[in-house]
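Colleague: Below: a set of structures, written as structure tokens.
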Structure I
Amino acid sequence: MKTIQASIMRRMIPRFHQSCAAVLATYVAFHVAANAQAATFQVRLVENTVPAGLSNGVQLLDQITLTEKGRLFFGGDTTAATSDDFFYSATLSPFALTLEMQEGTTVVGEPGVVYVRTDAVNDMNESGDYVFVAETDPGVLDSVFKNGASVVREGDLFMGETINSLHHPQIDGMGNAWYLADVGTDNTMDITLFQGSTMIFREGGVIDGVPISSISTSESTSGCNFRVNEAGDYMITIDDGDVQGQDVHIIINGVNVLESGDFIPGNSQPVYWFNQNGLTSTGNHWWVLLSVESVTSPGFAGDEVLYMDGDTVLLTQGQDLGGGLTAGQIQTASINADGHWLARVDLIGAAAGDDALLLDGAIIARTGDPVDANYNWGSAIGFVNDIQLNDCGEFALIADLVPSGGGSPLESLVTGSIFDAGDVNGDSVVDINDTGPFVAALLDSQASSCNSRRADINNDGMTDGLDVAPFLDALLP
């Protein structure tokens with residue numbers, strides 16, 4: 001019966017017009033049952049495979065950036081005997097890779113100058129502008145590159161002082177490159193935050209009454225301390241130099257919003273340390289991965305907490321996850337403007353080394369679970385190394401996957417959605433309420449950008465009649 005009904009709808013596709021909204025809604029009302037939410041995963045790139053543009057297989061994958069429009073940017077290294085760094089951009093729907101930079105290729109606008117070693121940290125805005133830090137030859141000097149061209153280089157002068165090194169590039173929606181620079185000759189007080197050529201603040205200065213003793217240039221994927229969003233809002237972690245370097249502050253747009261010693265809702269221990277922070281596209285939602293002071297060992301870090309917007313605790317170490325499992329250490333996380341979140345945690349109460357990926361507090365993947373027919377989720381440190389979640393519910397992550405037939409873990413790029421196919425309105429249920437948004441997206445009638453992307457059920461990059469049949473398949477029980 002389902003096949004006959006779907007066949008009828010497929011024949012209706014050429015005559016699809018405004019009146020079909022009511023027809024489709026009526027049809028679905030009599031045939032659809034609500035389906036619960038479950039994240040979908042797609043393995044895109046696996047260690048040792050050779051993507052378009054490279055002559056060697058992928059060996060390492062570095063930090064990923066995912067935009068609200070479904071653009072992806074990431075770096076890595078190949079299996080070549082000598083270091084061979086690269087950066088790729090990609091679109092999620094349809095998935096397509098473009099090699100943007102490879103070690104040994106010529107720098108844009110600089111004949112005879114080639115890229116050499118790169119840093120993992122990168123960023124991309126909604127227009128597709130991207131930034132990264134790399135060294136060049138000749139020179140072997142740090143440079144911040146925007147769209148492959150150098151915008152600032154080690155050895156340049158700022159107000160008569162020499163820039164010695166560059167770190168942590170970000171880019172806003174206006175195309176401004178942000179970065180941390182080591183400026184001047186005083187190696188203890190010279191890390192400076194820049195927007196383009198404008199200094200925002202500097203070590204040795206004061207921000208919102210807080211002395212700036214140090215600004216970390218850590219660029220690990222699980223410990224990034226500096227973020228900029230599309231609107232140009234920035235969030236950064238600084239240290240004021242007190243209590244043996246353990247008095248740290250979260251600064252958002254020049255305002256001190258949280259610091260060591262503060263208490264957060266639902267916790268009796270004060271904040272101790274910040275491990276990871278980030279900004280959503282709206283700027284008024286922010287999150288931070290932090291630890292509260294240990295109850296048994298005062299003065300040392302204790303349980304970790306995933307904390308949002310100054311008043312909401314999303315996840316705590318030791319939280320009950322059901323089935324006899326509790327959350328252990330929180331390794332990395334990402335949250336979007338709607339408040340949905342993904343986090344990788346160690347598991348307590350399971351076999352040693354087990355990890356889990358949580359969606360809004362529920363386990364959606366665990367060590368040994370299948371990702372698809374060919375790969376299972378790995379374990380230990382590499383289970384999930386980096387997570388990016390956008391406002392449409394699309395995500396990208398770097399994980400270690402194990403072939404389903406057995407073998408060594410392979411570092412891999414995985415993408416997906418926190419919403420099932422057919423959940424066009426993003427309410428975590430596939431039901432009749434998705435019919436109107438689907439039709440609106442199909443007719444381009446005041447459809448939201450996210451609804452339009454979620455209505456592209458067949459993932460060909462277009463929302464059109466070819467999506468009707470798979471939409472019905474998702475709706476029908």
Structure II
Amino acid sequence: MGAVVNIPIPNISAIVPEILATALACFLLIFDLFVPKEKKSIVGIAALIGCIVVGVVTFGYINKHVVTFSGMFVLDSFSVILKELFLLCDIIVILISLKYLEMEGVSLGEYYALLVFATVGMMVMASANDLIMVYLGLETMALSVYALVGFIKLSEKSTEAALKYLLMGVFISGIFLFGIALVYGVVGSTQLPEVSAYIKEHGLKNPVLLMAIILIAAGLGLEIAMVPFHFWAPDVYEGAPTSVTAFISVAPKVAAIAALFRVYIEAFNLMAPYWTTLLWLLAALTMTVGNVTAVLQNNVKRLLAYSSIAHAGYMLLGILAYNQVGLEALAFYFFAYCLMNIGAFAVVIYLKRENIAGDNIEDFRGLAQTHPMLALVMVIFLLSLTGIPPTVGFVGKFLLFSAAVEAGYYWLVAIAVLNSVISLYYYFKIAKVMYMENPEKRVPFAASIPLKVAVFALGIFTVVFGLYPHPLINLAQLSIKSFFG
């Protein structure tokens with residue numbers, strides 16, 4: 001008789017958040033069949049309640065550390081807090097979508113199911129301890145996002161944006177898979193700890209692994225909107241429904257940066273001298289190209305798209321710092337970026353009315369006279385994106401820049417500070433129009449109560465966490481406990 005092989009039993013409890021989120025998405029698809037066309041917002045409310053429930057259950061895993069599925073999946077504080085962030089993004093986006101979808105004439109229940117399916121992919125990426133698992137999460141997320149970008153089927157811009165995103169995504173996905181294949185060809189495994197063990201045993205200068213580092217960065221660089229893989233972002237951000245733009249500008253970017261962080265720190269940690277040089281160059285180019293190009297934009301969605309590219313460069317500073325302070329700063333910035341960036345897009349949705357998209361700078365003309373509180377909230381978001389106190393964006397940038405200085409990246413921090421000064425100019429083109437020009441006519445906005453709650457709550461939290469950042473700092477410290485104890 002042959003030898004008995006003991007196959008470890010997977011710890012199913014570790015993937016309960018993913019199971020619940022998948023069940024929620026499937027439920028929304030079925031529930032949608034029984035909801036009348038004119039009442040599809042009920043599906044959104046069900047999705048909102050479901051995301052809150054999944055978030056509460058997920059938080060129960062905050063202090064656990066489980067490695068399961070033959071080492072491919074890890075549940076730790078870092079992944080749990082990221083999952084909470086993704087669910088928070090879902091909740092905010094659902095709030096700003098309920099009325100907006102009706103105004104666009106695409107109030108369909110599958111929209112909310114796609115949001116949750118994308119979140120499942122991001123949750124898998126956050127817990128991936130294997131390159132194949134990263135890829136599976138990435139594709140699950142990407143397929144859902146492609147559909148969301150093209151959700152307004154009768155809009156040429158939306159359809160074109162979805163097609164561009166799909167074609168670019170397929171191409172970069174192949175590059176990412178090629179990087180995984182190179183790792184497997186050398187190491188014989190795609191698990192991150194085993195890759196690290198191989199490098200420790202055989203040394204650092206294997207040219208195949210050096211190429212794999214570049215290809216993996218390219219594969220995740222698309223979702224990060226990192227130069228030179230950023231060309232899709234402005235067209236996709238402009239063409240997609242604004243609520244979808246708010247979602248993809250934050251959640252997929254954070255998921256990709258978190259995956260890049262885990263892969264580089266856990267698999268290629270001993271090759272840091274090589275990948276830090278690569279990331280230094282990419283960070284400098286990304287923040288510079290994003291900010292300089294944003295100066296030329298008159299469409300707010302395109303302006304925020306280039307701004308999003310620049311913020312990806314700032315976030316790379318946290319990985320580059322490669323120390324506890326840097327990773328805490330990166331985790332903090334994830335939350336700060338969520339608040340201020342989704343908030344800015346929510347204001348664009350607020351300005352949406354009949355035959356006016358609300359996404360041109362001219363649409364903000366005289367807003368301080370007609371809607372002073374809304375103008376004030378928008379200024380708060382702009383201040384935070386620039387990194388000016390007393391906002392959460394200032395605290396986030398201060399922590400990131402401090403960590404980079406501590407790690408010795410003085411020139412890169414100087415470039416980042418200069419870029420922040422450039423961003424002040426183009427952000428305040430919007431403020432200038434709001435406060436220094438007169439409105440052409442007073443057109444009422446069709447903002448719903450959920451949208452108003454989301455906009456003003458985000459504005460309040462942007463200031464509150466700027467003045468009192470300790471709750472978010474504590475969360476950030478807790479999230480990296482798995483790596484630094």
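Colleague: When distance in nm of label points 7 Å out along Cα→Cβ at positions 110 and 302 is computed for each of I, II, which one produces 3.1?
Modeller: II
Colleague: With FRET efficiency 1/(1 + (r/R0)^6) of positions 54 and 342 (r between Cβ atoms, R0 = 30 Å, to 0.05) coming out at 0.55, pick the structure among I, II it was computed from.
Modeller: I
Colleague: Now for a separate question. Given a computed value of -25000 for helix-only ellipticity at 222 nm (-39500 (n - 2.57) for each DSSP H run of 4 or more, over all residues; to 500), which structure among I, II does it belong to?
Modeller: Attributed to the structure labelled II.
Colleague: Something else now. Among I, II, considering only mean projected area of the Cα convex hull in nm², which has the greatest calculated value?
Modeller: Greatest value across I, II: structure I.
Read-outs throughout are calculated quantities, based only on the coordinates presented, and are distinct from any laboratory measurement. As the structure is a prediction and not an experimental result, all values here were calculated from the model. Cβ atoms are built from the backbone, for glycine too; each structure is taken alone.
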